[in-house]
Structure 1
Amino acid sequence: MQRPARAAMAARRLRRDGFKTGYMTSRQLPLGLSFPRDLRLDGYRDAPDGLLRTLAGIAAGGRDGAFVAGPAGCGKTHLLLATCAQAVAADLSVAYLPLRSLGDRAAVALAGQGAVRVACVDDVDAILGQQAAELALFDLHNRLRDAGCALLYAANAMPAQLPVALPDLRSRLAHGARFALVLPDETLRRRILCERAALRGLELDDAVLDYLFRRVDRDLASLTRLLDRLDRASLAAQRRVTVPFLKGVLETAG
């Protein structure tokens, strides 16, 4: 391989490793949380009016809360983690509570969460109907609001449509601005994927994109994980991403 190509590969390593180190060394990250390079507020496309401005205000220390709702794959977790990342960059303490992932531990995690400047609670719908967890979330909201914390919630539906058993919890969830999200269409997913590839120093031509969207899961989370595999594989092989190279990576993983 020619020297300019080697230099480009080295630059990709620096961009990748430097970005990861910058987030992972923050003493404020809860539960070993780190922020992938793709999850930035300015990387969210076709946001509802006012959404990114509201979340940037929360990340800057504003006390106004917000609620984002939409189906799986619309980018709710992206927005919550991006808000956390921006708040950490502003030297604010954060908490990210993924209630679906926490499962049976959700109530304990909510009850044990201390005061922070920004708290992001993901998958609120995962705990609804569980009395202990709903009460713990209600108490958490009151405690953190009294302490001057901003709360950002995400769920698969707006508070008014959620099957909340505790009426007072519904009113707390609806305390701030509310935004409805929609799934990106294929054109937008292709655009986002190309932008995420560029962050890794990868270029995906139309043939590669066509192959990807025919052969693998089309949700952005799965496609982004595949990008990370392609990034590592192309660096190791010192090759650019072509359809034959992509086929080889997919066959090796399969």
Structure 2
Amino acid sequence: MSSKRPVTRLSPDARAALVSYGARAAWPAGFAIYQRGQSADGVFVVLSGRVVLRSRVKAGRGFVPVVAADGETFGAEGLIPGGGYVTDARAEEPSETLHLSAAQLRSCLREQPLVGGALLAQLMVERSALLEKLRELATLSVEERLIASLLRMADQSGLADDAPLVLGPAQYRLLCELVGATRESVSLVFNRLVAAGLVERDGTTFAVPDVAALGRRLSAAWVEEEGGSMTVSRDELGSSARP
């Protein structure tokens, strides 16, 4: 089993072709694009930046199922007749998006079926990724989920192979919400990774100097799990539902 699956995104050419059908918008960092429960129409495509989809679990805490980066989509609940958004959407950094209403998407499918088909294929790719994340939440330990989330963050950041992944306080909070675990559980895992030399800590900042080494650790854990030799303690299974 591979520790890192290639991320599929809409090509720059497909994004450029879609621009003539939708409405572009620029969002400052921290801006709320929409909130859970609002009426939805169509779908958004991220042209640049990152958009975080968040579900509030408790006061001050949340769960993040998706961080949409350039070439990825969000808000596809709007393709359901009478649909409404099921998460909040917020620009994590200065971002630009393209919004296509359901009617505009139908026009694209009629006039440029290859481009419209590429967008539909992207939606299916992201649906598969959500199913994979559900599997991770149900079967993997906190450490495995944390490493898988770090690998996704590194991929979305477009890091060079030898560049470190740096997490400041804001990125650390986001990571906790991506993992679906309490901060205490995530802190325990980070302490183990620091002790193993895979993560470096400087105050409230963490750095992963060798992202590939984390991937190898995850691969090794999966191999052991498939061989039936891995045991997971109850503490390692902490999730966002735990107090």
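The table that follows gives values for the structure above.
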{"quantity": "Answer label among 1, 2 for the case where Rg and Dmax of the Cα atoms in Å, calculated from the coordinates, equals 20.0, 66", "calculated": "1"}
{"quantity": "For distance in nm of label points 7 Å out along Cα→Cβ at positions 76 and 196 computed as 3.3, the structure of 1, 2 it came from", "calculated": "2"}
{"quantity": "Entry that produces -16000 once helix-only ellipticity at 222 nm (-39500 (n - 2.57) for each DSSP H run of 4 or more, over all residues; to 500) is calculated, selected from 1, 2", "calculated": "1"}
{"quantity": "Origin of the derived value 0.90 (FRET efficiency 1/(1 + (r/R0)^6) of positions 84 and 164 (r between Cβ atoms, R0 = 35 Å, to 0.05); candidates 1, 2)", "calculated": "1"}
{"quantity": "Among 1, 2, which structure scores highest (criterion: mean count of other Cβ atoms within 10 Å over residues 116-123)", "calculated": "1"}
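Every number in this text was worked out from the coordinates using simple rules, so none of it is lab data. Here the structure is a predicted model, which means the values were calculated and not measured. Cβ atoms are built from the backbone, for glycine too; each structure is taken alone.
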